[in-house]
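Undergrad: Please go over the structures that come below.
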Structure I
Amino acid sequence: MTLLEEARTKLTELVATQKWDENEKILIVSARDLTPEEAIGKPDRDDYPLLNGKEVMMEARFLDGVGQAFTDQPGRFEGTLGDVLRLPQDTNFRRAVFVATLNAIMRSLNQVEATVHCKDEEPSICAQKLPEYIEKHYGRPKITFIGLQPALIQALSDAAFDLRVTDLNPDNIGQVRCGVRIDDAVHNAEHARWADIILSTGSVLVNDTYLELKQGKPVIYYGVTAAGLAKLFDLPRICFCGR
């Protein structure tokens with residue numbers, strides 16, 4: 001059973017405890033991809049994946065909860081909670097709908113925070129907090145960083161951490177970004193073995209490549225995508241400026 005299949009089981013149990021009728025028409029989930037400005041505002045640098053069209057932010061709304069998840073397959077969805085629970089998890093789009101909905105539901109129940117991406121100057125503020133957080137909790141570890149999040153990588157590079165970075169975008173692979181060479185994500189497991197800790201995008205939980213990182217090292221997930229999954233499975237997560 002994959003992590004998302006386990007998450008669907010847990011979410012179904014959670015819905016039952018709330019005594020929600022998952023097919024009730026008032027329990028509608030509405031999900032859509034956001035424009036770059038809706039997702040991240042006007043940040044002080046132009047190299048975020050959300051700004052170059054390689055990734056979009058999926059946003060789901062359920063009752064008064066809002067949840068988001070990164071995806072490379074944009075689209076729109078509207079249906080009942082039951083429709084989401086029955087949705088095949090066979091494409092990145094459908095997995096993103098499920099994860100964004102999970103985040104929205106858990107936010108509506110006040111079980112998680114920071115399910116909406118930070119905007120404008122906040123990504124830079126978030127990045128400034130990261131080196132101090134790492135040093136406080138882990139000292140000066142060797143870090144493998146999964147996913148090109150430029151502000152965070154720049155902050156760690158500027159703080160002179162020993163750092164390796166991987167990404168899926170072929171435009172980045174082999175290039176030097178933020179002072180670090182970007183390697184292909186096929187090297188995730190190799191770099192995880194090298195590292196003392198791993199900082200990873202929550203997207204690996206969505207596409208089930210997270211198993212590559214299980215090398216007996218601390219794995220800390222960053223960002224909004226991992227919000228609900230981190231809560232369900234007791235996974236470390238940081239999101240300093242999420243909303």
Structure II
Amino acid sequence: MIRHNQLSIRSYTNNVSCHSHFYHQLVLPLHGSIDIRVGDYAGLICLGDCVIIKAGQVHQFSATETASFLVADMTELPDNIDKFSHQKISISAPLMAYIQFVAQQLAHQVNDRLESSLFDLFYQLLAQQTCLSRIDRRIEKVIDLITSDLSQVYSIEQLAKLACLSTTQYKKIFKQSTGQTTLNYINQSKMEKAKALLSHSDLPIQQIALAIGFTNPSAFSRKFKAYFGRSPSAFLR
């Protein structure tokens with residue numbers, strides 16, 4: 001009997017299947033890829049991607065039998081996913097880490113209460129997901145570098161070289177991929193990282209400032225307050 005809402009681990013075959021269902025479904029690769037046609041999308045969904053199949057949409061798909069997927073059957077989609085006009089999105093690193101954890105748990109035991117909690121958290125993380133079409137692979141390398149060490153200063157020339165693009169091409173493709181300029185993306189990443197460290201660690205404010213590239217704690221406090229409306233010390237209180 002099919003339950004909704006639920007998360008499950010699935011694999012498919014090389015034989016092309018075609019069907020639809022009365023509930024929404026998200027397919028997130030854990031290993032390998034799936035070749036799928038749904039809505040205006042036709043192509044591969046790989047690790048780091050998510051395909052959105054809305055209720056009633058006919059979809060055609062096939063995959064190698066060694067591939068595996070986390071599949072979410074859902075009666076309702078979060079607004080950000082429901083209003084997104086494409087079928088394929090790139091998922092965030094925290095959500096990717098979470099689905100790997102879910103896969104391990106589902107393969108370990110059957111526990112209805114725990115599975116319900118896993119789904120609820122999956123839904124909440126999904127609701128926080130920024131919906132972008134798949135990020136250009138060249139820009140992915142840039143984002144990986146930036147997020148790996150937010151304490152560093154990165155020039156446009158350095159990042160463009162990493163992406164094997166001219167600075168003009170780089171600026172255009174980065175904006176297309178993320179919806180932001182590089183400067184805005186880095187600033188947002190720094191502030192969100194600082195907020196997370198303030199909330200979930202006991203690091204002093206000076207150390208948090210250094211972790212995101214501020215040698216002057218006062219400059220960090222001004223930037224944080226301008227972004228969140230509260231100083232780091234007020235945020236802690």
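Read-outs throughout are calculated quantities, based only on the coordinates presented, and are distinct from any laboratory measurement. Just so we're clear, the structure is a prediction, and the values are computed from it rather than from any experiment. Cβ atoms are built from the backbone, for glycine too; each structure is taken alone.
Undergrad: Where is FRET efficiency 1/(1 + (r/R0)^6) of positions 57 and 105 (r between Cβ atoms, R0 = 35 Å, to 0.05) largest, in which of I, II?
TA: I
Undergrad: Given a value of -10500 for helix-only ellipticity at 222 nm (-39500 (n - 2.57) for each DSSP H run of 4 or more, over all residues; to 500), calculated from one of I, II, which structure does it belong to?
TA: Going through each structure in turn, the value belongs to I.
Undergrad: Give the label, chosen from I, II, of the structure having the highest value of relative contact order in percent (Cα under 8 Å, 6 or more apart).
TA: Biggest value here belongs to I.
Undergrad: Please state which of the structures I, II yields 5.5 when distance in nm of label points 7 Å out along Cα→Cβ at positions 113 and 153 is computed from it. List each step's numbers first, then the result.
TA: Values: I: 2.9; II: 5.5.
Attributed to the structure labelled II.
Undergrad: Who wins on Kirkwood radius over Cα pairs in Å among I, II, i.e. which is largest?
TA: II
Undergrad: I have 5.8 for distance in nm of label points 7 Å out along Cα→Cβ at positions 17 and 217, calculated from one of the structures I, II. Which structure is it?
TA: II
Undergrad: FRET efficiency 1/(1 + (r/R0)^6) of positions 177 and 209 (r between Cβ atoms, R0 = 25 Å, to 0.05) computed as 0.75: which structure among I, II?
TA: Source structure: I.
Undergrad: Starting from the value 1.00: which structure in I, II was FRET efficiency 1/(1 + (r/R0)^6) of positions 73 and 129 (r between Cβ atoms, R0 = 35 Å, to 0.05) calculated from?
TA: The structure behind it is II.
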